[in-house]
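Given below, in the form of structure tokens, are the structures.
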Structure P
């Protein structure tokens, strides 16, 4: 999560190559249809390239598809998306998942500030 939504999605798209067991089709089908999952698999190397070039731009794949993966497999977005993510954390808690591991990428102190100021108070 970032203060700037576009930056949050860019960073999250950049890291997608390493999510969902390296974007295996069985995982993709949890949130994509068959054609979309096939497109992602056919362009996996472009997901890797977006990580290496740090751009978050996955060539050959409409941005809406990796953005949906970001929303499904990660906590992504800007401050305006925090309520959605907090509800997701509450849903996890109701299902018995009461711990999460955080991987903070770019500007980790900013992420910690967002968590301390906006997330923790709502989860207490």
Structure Q
């Protein structure tokens, strides 16, 4: 995940509209990527930038200044696969549900394990 050295050039209240920032991000990429849907936009008012991630196989990200729309960085995100694997999105909707079920099961196992360990100690 590339970090861009950038100082805000204006107040957040003077930021460009999200639709315009999305259009500028599309214009900064190749035609094949600009046809893709936008996956998410990460707005960072304190840093004065927005990161626009596309739904392409490489997870291309465009970083823009929120006030003047200047392109600060275009590149691929390397952490997206791990993020999707961790959340279960890599396996589709069922993967997300299975991940949630596994988290609940592990929590129950943890609580019952502590219970089985603590109760004999309390009785002594």
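We did not get these values from a lab; they are worked out from the coordinates using the rules stated. Every value quoted in this text rests on a predicted model; they were computed, and no experiment measured them. Cβ atoms are built from the backbone, for glycine too; each structure is taken alone.
Overview of results
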| item | result |
| --- | --- |
| Highest-scoring label, criterion being distance in nm of label points 7 Å out along Cα→Cβ at positions 16 and 40, among P, Q | Q |
| semi-axes √(5λ) of the Cα gyration tensor in Å derived as 43, 20, 11 - corresponding label from P, Q | Q |
| Structures P, Q, by distance in nm of label points 7 Å out along Cα→Cβ at positions 64 and 88: label with the highest value | Q |
| Origin of the value 0.05, where FRET efficiency 1/(1 + (r/R0)^6) of positions 24 and 112 (r between Cβ atoms, R0 = 35 Å, to 0.05) was derived from one of P, Q | Q |
| For distance in nm of label points 7 Å out along Cα→Cβ at positions 56 and 104 computed as 3.9, the structure of P, Q it came from | Q |
| Structure (P, Q) behind the derived value 3.5 of distance in nm of label points 7 Å out along Cα→Cβ at positions 32 and 48 | Q |
| Among P, Q, which structure scores highest (criterion: relative contact order in percent (Cα under 8 Å, 6 or more apart)) | P |
| Which of P, Q leads on mean count of other Cβ atoms within 10 Å over residues 72-79, largest value | P |
